[in-house]
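Given below, in the form of structure tokens, are the structures.
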Structure 1
Amino acid sequence: MASIESQIFASMKTILEELSWPKYVEYERIRQKLGDFRPHEIPAIQIYDGSATYARLQGRSDMTWFLIVEVVMKKTQDDLVDQGLLFDRLNEVETKIGENPQLGLTSLPATEGTMVSIVPIARATDLHMEDVFYTGNLSFQAEYLKPYSDIC
């Protein structure tokens, strides 16, 4: 049985792989440095954990999980990346996730949890954190219920 968090990550990856432009979509092997990306992996999307809060309810936790979706692009002679393209791609990510705010996780067994929804809550860009790279982050808030003890 995979955790609901793993299922959320996997579902987000599947949804974002439907976009036409990313060459790399990942949540398990996060690249810490922009230079770690190989040329054939860019533009890339990484999905990673921000933080989570728990509110105890009868036999379960009401979860609020903050996730970050990072878009990484690199300006080359063949791909003239600019700020406008970065905003367009961030918008495409936001729209794609928004098309299915329950991420297709509506029929999980009660022992795994219950997905409520995921919504965007913040955006940040860094146009030249490392020369020729353009990056942007979208922060999402996922709400779900997770079993904590015996189901009541």
Structure 2
Amino acid sequence: MTTKQNDVFDDTNEVKANWIKWGKPGNKISGTLISVREMESQLPDKRGEMVKIYEILADSGEFNDIGEDKKPVEEITKIETGEIWLVGGKAGIDNALRNVKIGQVLGLKFLEEKPSKTKGYNPTKIIKAYTTGAMNEEWLKEQKVGDGNF
């Protein structure tokens, strides 16, 4: 007999990506940048454009999710050490993270919203990046392959 526990394809067992939602100023994540990739934008007016996705091995953080009404929910989502979270790129984040290396420890924090210059668009969320320059040596050692490449 198959139960939900041992039926890997049961909908309750679906694995979903952890995406940071910048719901309220003060939302933040700290951890190690473990990859940067690109995917096609899902925004209707940006179809065909590629956007960066930053993958972070978390140390800590928290954020307010965005509800179906596109407003932040009150409940805070805690980011636990060792979880992997995705952050969607945008001009400010991309510019700041251009000089951050894979394996470097960083923090991202939502500081404020500024009204959109384009009518009908959401306000611009100001996200700042921080780093001391420290590298996560433990994580880097785990990534080493015979010739030292990742």
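By the measure relative contact order in percent (Cα under 8 Å, 6 or more apart), tell me the structure among 1, 2 with the highest figure.
On the way: 1: 26; 2: 23.
When relative contact order in percent (Cα under 8 Å, 6 or more apart) is calculated for 1, 2, structure 1 comes out on top.
Of structures 1, 2, which gives 21, 30, 22, 15, 9, 2 when P(r) over Cα pairs in 10 Å bins from 0, in percent, for residues 48-95 alone is computed from the coordinates? Intermediate values should be presented prior to the final figure.
Working: 1: 21, 30, 22, 15, 9, 2; 2: 23, 39, 36, 3.
Corresponding structure: 1.
Quick one: Cα extents along the principal axes in Å came out at 52, 51, 33 when computed from one of 1, 2, so which one is it? Intermediate values should be presented prior to the final figure.
On the way: 1: 60, 25, 24; 2: 52, 51, 33.
Source structure for this number: 2.
Could you tell me which structure in 1, 2 was used to calculate helix-only ellipticity at 222 nm (-39500 (n - 2.57) for each DSSP H run of 4 or more, over all residues; to 500) as -2500?
Details: 1: -6000; 2: -2500.
Label of the source structure: 2.
Here, each number is a calculation from the coordinates, and none is a lab measurement. Not measured: the values here are computed from a predicted model.
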